[in-house]
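Structures follow.
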Structure 1
Amino acid sequence: MTSCTSLPRPALLALAVSSALCLMAPPSHAAAVADAGAPARADARTLDEMVVEGRSVPKAASPKYTQPLLDTPQSITQVPTEVIEGQNLLGLRDILSTLPGITFGAGEGGGGYGDSINLRGFSANNDITVDGIRDSAQYTRSDTFNLETVEVINGANSVNSGAGAVGGTINLVSKVANDQDFTRAQLGAGTDSYGRATVDSNTTFGENSAFRINAMWHRNDIPGRDVEENERWGIAPSVAFGLGTDTVVSLSYLHQEDDNIPQYGVPYFPGIGNGGPLPGVDPSDYFGYRNIDTQEIEVDAFTAKINHSFSENFSVSNVTRQSTTTQFSRVNPPQGTWCLDSGINPANGSTCDAPGTYQPSGPRGNTRDSENQIAINQTDFLSTFRTGGIEHDLVTGFSISHETYDLRSGSSLRNADGTTVPYPVMDLHDPDSIWTGPVNFIQTAKQAGELDNRALYALDTMKFSDALHLNLGVRYERNEGTHRSDTIAIPADGGTVTPGVEAQNNDDLLSYRGGLVFKPAENGTIYLSYGNSETPSKASVNGACSATTCNVDPESAVITELGTKWDLYDGALSLTAAVFRNERENYKVQDNNNPDNPSQEQQLDGSARVDGLLLGAVGRISENWYVYANYARLESEVLQGVSDNDAALGSDFARGDRLTNTPEDSASLWTTYDLSSQWQVGYGVTYLGKVWLTQHNADNPDGPLVTAPGYTVHRAMVNWRATQQLSLQLNATNLFDKEYYTRPRNNGWSTPGEARSVVLTASYNF
């Protein structure tokens with residue numbers, strides 16, 4: 001394994017080469033590039049922008065970021081609407097899968113079935129925000145119809161987004177009413193029963209008001225799978241008053257409903273150190289019960305925003321959101337005993353008596369009915385002033401939030417009295433996915449959680465000169481959470497409810513970040529930044545804390561990043577490069593063998609590190625050629641994986657291992673070329689290197705580890721603008737029909753990547 005100290009030398013060389021090339025580039029290319037950083041068929045704004053010296057430049061969506069991306073000392077990747085629509089990316093997982101350094105878990109955890117995201121080697125399940133507001137529920141964010149941009153803010157980032165954010169934050173920027181008049185209707189049809197209809201219409205009225213409505217209906221079978229399917233619809237109206245004036249008020253609402261058969265995939269086991277599907281299993285096979293399995297999601301979110309400018313130098317922004325997310329899931333993961341045709345059980349290498357069969361077991365009929373609610377108010381004050389010769393762009397603010405979580409869980413494949421029923425044996429090669437036994441939901445547990453967070457923060461950009469800036473930020477939070485889990489006996493045992501003990505966690509958190517920005521040229525930046533994150537034991541409302549964790553102090557992580565950013569051709573093309581060290585300084589680990597710790601309270605003795613290199617290019621190489629490319633190199637390492645006591649006993653077997661589900665190399669490219677004013681072609685490729693699924697432990701102190709192989713997937717697009725109003729777009733995903741697997745779970749299952757699919761979309765603008 002490459003040591004942590006070996007990475008910076010080649011990484012810094014890459015930075016130096018990038019900087020030199022940028023400095024030698026021509027300073028202006030405006031005549032050849034008319035529309036900086038956006039494809040030719042852009043119909044509306046796709047990135048948040050600010051005006052600098054009379055020209056628009058991209059910036060992060062949050063008001064906490066006062067500077068353009070070029071002058072922000074942090075790696076921020078924005079995915080605009082045109083890139084999303086050009087590749088026909090429909091859900092958040094689709095979008096993030098095209099970005100390097102991001103992987104996905106098996107889709108199941110304490111929060112329930114849904115998006116399970118790994119960012120820069122660390123879990124980001126609780127680090128998703130919508131318009132800068134935490135979206136805490138774990139569910140499948142399946143559609144982009146109301147999204148303007150997706151932002152990935154890399155690195156420990158609690159100072160901006162609050163508790164957690166060890167590897168960064170994923171921010172979803174919603175569409176809202178604006179001062180343009182347009183209507184865009186789309187109809188799509190394709191392979192695998194694909195059907196989609198959307199409309200996005202914005203109408204101005206009065207002198208400075210507007211109304212916008214987005215609506216979507218969608219269905220499709222999962223390409224390459226026999227059973228799984230998605231069906232959903234949504235509507236998102238918004239209204240804005242005072243556009244172009246000192247006071248702008250906007251009100252927006254989102255409602256979306258999903259009715260899906262969730263994807264778990266096929267059995268996936270190690271083979272001579274490497275993970276893979278079981279021999280004889282087809283990637284289209286379904287090992288659940290198609291007439292039982294379901295995932296039903298309902299999202300309702302109301303948002304009110306007020307922005308008021310008191311003067312050119314002082315303004316205030318306030319946002320209030322109330323959202324409710326409910327999810328009902330009934331699933332049958334492919335868990336149990338497998339017997340290969342050779343008569344071997346792949347889980348342990350023992351012999352088995354029924355070759356070519358699968359005996360289901362475990363949580364068959366696992367049923368969860370959950371509800372997440374969040375109410376939050378956030379206020380930001382933006383001030384511009386001078387002290388002596390220093391110019392300040394200061395953001396101060398506060399936020400108050402209250403979240404609740406309720407869960408009813410149990411099993412549905414039971415007799416009416418709650419007793420279990422036998423699960424029929426399946427043919428390994430042709431599984432029978434129809435359940436003919438009894439269906440009775442027997443509740444066995446109830447969980448409830450609450451989380452209150454109050455935060456104060458200040459972030460200042462100090463400009464000592466045009467060439468030297470200093471960014472400083474600090475955030476204080478009071479985080480208070482409770483969690484209780486009750487157990488319920490099955491009816492045959494009396495149905496008695498045994499109340500659990502309410503666990504409480506109260507923490508004071510202090511986050512900070514600093515960044516020094518040097519501008520050797522107006523169009524270039526070199527920066528060095530350092531910041532931290534604070535993660536309490538009760539970091540999310542749907543996460544449990546117990547007697548062994550609730551009293552443990554917050555975990556911490558730090559990020560050190562050295563980077564450079566260059567805007568070429570009057571901002572038409574942006575190049576970025578950064579090296580970083582993201583380190584979890586102290587995460588919780590078990591301490592079960594310590595006589596001085598009889599309560600077995602977990603200890604903050606774990607530590608892990610990711611050293612990385614990020615490269616990016618986005619914008620126009622020429623008037624007709626647009627490119628969106630990113631590369632990530634991640635060198636991960638467990639520094640200590642057990643308590644100090646266990647380490648002293650020599651049981652830190654994972655020390656030096658890579659972090660699980662963290663690729664060393666990953667890259668993506670999306671590029672379009674305008675053949676003429678009517679024809680545009682596009683090509684995309686995504687590469688993910690192999691990942692490690694296991695670490696060394698007492699059962700395997702120094703033997704081979706299970707890995708999942710990497711893969712490369714290609715996309716293609718052709719767009720024909722028939723008239724000024726009508727265009728047709730043909731997308732082919734997984735162009736060469738590559739068989740690959742995502743979201744692997746060690747000794748469990750993995751989801752086959754979607755097979756080749758083709759979709760034709762008609763767009764009409766009026």
Structure 2
Amino acid sequence: MPSLVVALLQTRRHRHRLRIAVVALALLYLLYLVGANVFLNSAWGEGVVNRKPERYHARWAWAMSLYPGHIHARGVVMGGHARVTRWTVASPVANGRIKVLPLLWREVAFGRIRARDVSVHVARAATDMPSTVRPGRAPWTLRFDAITTPSLLRLDFYDARVTGHGDARFAFEKTLQGGAMEVGRSTLAMPDATLSVCGVTLLRDGALDFEMALPAHIREQAQGEEKLVLLDARMRVDGPAPGLDLVARNDNALPIAVAGAAGHLRADVSLHRGVLMPGSRLDWSAPVFSRTADGDEVRHALGVALRTSRERIAVAARVPDGADRPPRLHADLQVLDRRLGPDDWLRPLRAVSGRVDATWPAVPLRWIDVFLDEVDWLEFDGRADLDAALRLRRGELAAGSRIDLRDAQLHARVLDNRFRGSAHARMRMDDDDDDPERGRTRIDVVMDRFELAPESAPERVDLHGRDLRLDLRSSGRLAEFHERLDARLRFDEAQVPDLRSYNRYLPGDSARLLGGRGTASADLRLDNAGEMIGGRMQLRGQGVRLALGPSRLSGDVVLDSRLSRMERQGPRRYALDALQLQLDGVRLGDARGDAPWWARLALEQGTLAWREPFEMDGQGRVEMRDVSVLLGLFAERDVFPRWIGRLIDSGEARATGNLRVRGEELVFDRVEASNDRIDLQARLRIDGGTPQGDLYARWGVFGVGVELDAGQREMHIVNAREWYDGRPNLLE
């Protein structure tokens with residue numbers, strides 16, 4: 001009996017203690033509920049979580065915790081900035097669990113986190129946010145065992161975007177302060193996915209399955225796009241895909257857009273450490289929309305297939321013939337390198353071999369500017385009929401390749417002028433006899449009709465003609481086309497409707513064209529920048545009217561010049577290898593009673609600076625009918641002594657002298673003319689339209705001098721020779 005009493009007493013004490021423990025635990029649990037939920041829903045708790053909002057921030061509309069480690073939140077938005085990456089995750093409802101014990105060894109470990117209607121945004125940041133290393137303190141580690149959602153709505157990952165309703169799982173571990181990062185096996189399954197890259201939709205409401213993993217690594221091993229070399233991934237897609245729209249809009253250089261969802265895409269692609277794995281495959285069939293030369297929209301069927309083996313990636317593309325009429329595309333390509341890497345994204349293209357045969361009407365041509373990006377003085381525009389047969393070897397066009405374009409719009413900028421017109425172009429790749437591995441590229445362009453206008457006034461037409469030819473030659477690879485380019489531009493007998501358009505090259509009121517029409521021809525050599533390095537220019541003018549200061553001349557002109565660039569770089573300075581000027585039927589002023597005058601001028605040792613206006617100097621030789629025009633630049637005939645008048649028409653004369661054109665100044669100096677009966681010396685400057693100069697004429701023992709200054713003349717009869725010799729030369 002006593003033992004029974006003792007047992008009952010002990011039981012009562014245990015029950016009392018148990019009740020105390022239960023009450024204590026209840027109080028502790030109640031204290032936790034109050035403390036944890038007050039913390040989660042107060043500004044204090046939000047401030048603790050967001051101590052460094054520039055690196056990590058979290059916001060929620062409301063949250064609660066039912067037990068230690070458990071969190072239920074609504075209206076969750078989290079984000080952060082790690083080095084050059086910004087990320088944001090949003091969900092209206094999320095449940096998760098944080099492991100408490102790992103906090104003791106500075107590890108924030110989450111169990112399974114489950115969220116609904118999730119949106120994720122990952123983008124490149126404009127600034128770098130480097131990690132902060134604190135010596136002497138172990139860094140914290142973040143571990144997410146599994147973040148899951150049955151309803152991923154949107155994922156933005158740099159230039160890629162996926163929208164729909166998907167089931168996703170993401171596993172992640174990161175040691176802060178520059179420690180290692182690892183992405184565990186993460187998956188996404190979305191039956192109604194719309195996938196776009198750089199704004200171009202590749203899949204619309206189709207099935208998308210994706211999985212990926214990244215091994216543990218630190219930033220020094222791989223950062224940003226370099227992580228691709230560590231990536232293991234597999235993507236499977238099956239569903240509607242858009243067609244291709246080749247109708248140029250908004251002046252795009254590459255007029256490629258998507259249209260509708262009438263195509264189909266099926267792909268199963270695997271990557272291991274950035275290498276496309278054997279068995280990867282892709283099939284895409286879609287309509288291609290384009291436009292005829294008349295502007296009518298047309299539709300064609302396109303099929304693309306990709307297969308991957310251990311040796312190569314095989315790609316085939318077909319647009320079948322339509323009743324033996326274009327368009328037609330037949331491409332069979334092989335890529336001998338399966339690696340994808342940020343060190344050279346174009347590596348697969350550099351390993352492409354095969355052939356492409358295509359015939360396509362009314363192809364938009366702005367894409368040519370992409371390939372001729374460095375040849376910025378030459379532009380193809382509009383639409384043209386394309387006929388091409390390309391042979392590729394290790395990413396380069398090989399000998400035998402050809403491209404023919406018909407009815408293309410071409411613009412060429414040369415010497416501050418713009419040639420424009422409708423053109424035919426032929427590109428050919430040939431073997432180079434000196435270096436068969438390099439080859440040679442030649443492009444022959446013919447403008448059936450063309451116009452020339454100054455770049456400063458493109459609406460004005462200074463010249464128009466037919467059959468302009470532009471020959472482009474280059475050795476080596478197509479990528480070196482610009483570096484090794486040598487060009488030749490030529491045309492004959494183009495019409496110049498109004499010669500006054502060339503007054504921009506003349507020295508203002510000192511010498512200007514008042515009217516006339518003519519023809520022009522040119523044969524120019526151009527460097528890779530479109531600058532003239534040499535050539536020949538010819539101009540024929542009929543009914544030309546010219547003002548030299550206050551004097552007026554009229555007649556016909558033939559100008560023939562040969563120039564060569566003095567220095568390949570720097571200002572446009574040319575040596576005048578030859579310049580010949582023929583003047584016929586010339587009359588000075590209104591002297592209708594005099595016989596027409598003629599002259600032949602050749603400029604030697606001359607230089608020309610090509611600008612507006614020209615700068616030119618040199619030494620000239622002239623043969624002329626007589627000295628009448630030269631005398632007429634100083635004074636009318638009745639001003640001179642009577643004996644001078646009788647000698648003006650005394651026969652052909654020869655002259656030499658120096659010439660300089662600069663700014664609004666025209667200078668003739670050390671002019672010496674003679675025939676069998678008269679000797680004449682002169683110097684003349686016309687500056688801003690105002691003449692100034694000296695003249696001395698001698699016949700036997702008779703001599704006379706004329707001083708011309710601002711339109712005023714002073715005759716020197718006595719000691720005329722001494723007076724002239726005492727006057728200074730105009731040019732040093």
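Read-outs throughout are calculated quantities, based only on the coordinates presented, and are distinct from any laboratory measurement. For clarity, every value in this text was computed on a predicted model and none was experimentally measured. Cβ atoms are built from the backbone, for glycine too; each structure is taken alone.
Observations
- Per relative contact order in percent (Cα under 8 Å, 6 or more apart), the highest-valued of structures 1, 2: 1
- At a computed 0.10 (FRET efficiency 1/(1 + (r/R0)^6) of positions 81 and 473 (r between Cβ atoms, R0 = 35 Å, to 0.05)), which of 1, 2: 2
- Which of 1, 2 yields 0.70 [FRET efficiency 1/(1 + (r/R0)^6) of positions 177 and 529 (r between Cβ atoms, R0 = 41 Å, to 0.05), calculated]: 1
- Of the structures 1, 2, the one that -1000 was derived from, the read-out being helix-only ellipticity at 222 nm (-39500 (n - 2.57) for each DSSP H run of 4 or more, over all residues; to 500): 1
- Test item: FRET efficiency 1/(1 + (r/R0)^6) of positions 121 and 377 (r between Cβ atoms, R0 = 41 Å, to 0.05) calculated as 0.75, pick one of 1, 2: 1
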